[in-house]
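For reference, the structures are reproduced in the following blocks.
Just so it is clear, none of the values below were taken in a lab; they were calculated from the coordinates. What you see is a predicted model; the values in this text were computed from it and never measured. Cβ atoms are built from the backbone, for glycine too; each structure is taken alone.
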Structure I
Amino acid sequence: MKRRVYLETTIVSYLTARASSNLVIAAHQELTIEWWAEHRKRFDLFVSELVLLEASKGDETAAEKRLAKLSGIPILAIEHAARDLARSFVVRNLIPAKVVEDAIHIAIATTQGMDFLITWNCKHIANAEIRERLEAACLDAGYRMPVICTPEELMGD
C-alpha cells in the first residue's frame with residue numbers, strides 16, 4: 001500500500017510557476033519539478049477543496065496550469081473535525097488567525113489520516129518551531145499529525 005500525501009497549494013504553485021529570479025525559490029521550484037516527475041508515483045496523492053480554491057485564484061492562465069496539474073487527484077472535503085482542529089491551532093496561538101487556511105491544511109491532512117503533508121510554506125506549516133506543539137494539539141484531539149515536510153524530504157534514497 002502506498003503512503004498517502006496531502007499536497008498543500010505551494011507545491012502546485014512552485015510546479016507551474018515561471019522560474020523565479022530568487023535563488024532559493026528557484027531551487028525549490030526545481031526540486032518540486034524533480035519530485036513531481038520522479039517520485040510522486042510512489043505515493044497516493046490527495047488535495048482538498050481548499051487547495052483547489054487557492055489554486056484557482058490569481059492570474060487566469062496560471063490558475064489553469066495549476067488546476068490542470070491537480071486534475072484527477074482525489075479531493076478531500078473540509079469536514080467539521082478539520083474545522084474544529086484548525087480552530088484549536090488558532091486558539092492555542094500556534095497559527096495566526098490571519099492565515100487560518102494554513103491551519104486548515106494541517107487539520108485536513110491530520111483528520112483524513114495522511115502520512116505526509118508536503119509544502120513549501122515554512123513559515124506557518126513546515127515550521128520546526130511549532131511542529132511539536134501542533135503534534136500535541138493533534139494528540140489532544142485524538143489524531144496523529146502527518147509528517148510535515150518539503151518535497152526534498154520525500155525523494156527517497
Structure II
Amino acid sequence: MRLTLKRVRQGKKSTLSELYRDGIFQCYVLEDSLRDTKVKGQTCIPIGVFKLGLNYWGGMNTAYKKRFPDMHQGMIEIKDIPNFSNVYMHIGNTHEDTSGCLLVGTYFHKSSDADDFEVYQSAQAYQELYKAIIEKVKRGEVTLHIEHAFINKPLA
C-alpha cells in the first residue's frame with residue numbers, strides 16, 4: 001500500500017498536507033515548519049520514501065491502548081528517518097502538538113491571528129486511517145511517500 005503525503009500549504013510554524021491512500025484522499029495532515037534539515041520536535045520529515053511499522057512501547061503507546069482498547073495494536077511509526085526515531089502518525093490539532101510527528105484531521109483551518117494551520121476531528125481521522133492500514137503495516141507493506149505540491153510558496 002502506498003500513502004502519499006502532499007505538502008500543500010505553509011504557515012509560519014506549520015505545514016499542511018493532504019494524505020492519499022493508493023491515490024484516494026484519506027485526510028489532512030499537520031506538521032511543524034519546513035526546513036532543509038530536520039530538527040527534533042521542530043520541523044517536517046524530509047522528502048522521501050519511508051516504511052511504516054509499529055512501535056509497541058512508550059507513554060504514547062500506553063495512552064492509545066487505553067483510549068482505543070478494541071483497535072490499538074501499536075503506534076504507527078515512520079521508520080528510517082535519518083537521525084530520528086519515534087516519529088508517529090497521531091492525534092493533535094496544532095503545530096504545538098506535533099513534536100515532529102504527523103497529526104491527522106478530517107478538515108483544516110487557518111488561524112488569522114497566528115497565520116498557521118490547524119487540523120480538526122483528529123481522533124476520527126486517526127481511527128479511520130488506522131483501521132484502513134493497520135493490517136498492511138503489520139506485514140510491512142506500507143510506504144509513505146512525502147512530496148511537495150505547494151499551493152502557496154513555502155516560507156524560508
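Given a value of 32 for relative contact order in percent (Cα under 8 Å, 6 or more apart), calculated from one of I, II, which structure does it belong to? Structure of origin is II. When volume of the Cα convex hull per residue in Å³ is calculated for each of I, II, the greatest value falls to I. Of structures I, II, the largest value of distance in nm of label points 7 Å out along Cα→Cβ at positions 54 and 102 belongs to II. Computing helix-only ellipticity at 222 nm (-39500 (n - 2.57) for each DSSP H run of 4 or more, over all residues; to 500) across structures I, II gives -5500 for structure II.
Given a value of 19.1 for mean count of other Cβ atoms within 10 Å over residues 94-101, calculated from one of I, II, which structure does it belong to? Considering all the candidates, the number was obtained from II.
Please state which of the structures I, II yields 2.7 when distance in nm of label points 7 Å out along Cα→Cβ at positions 14 and 46 is computed from it.
That value comes from structure II.
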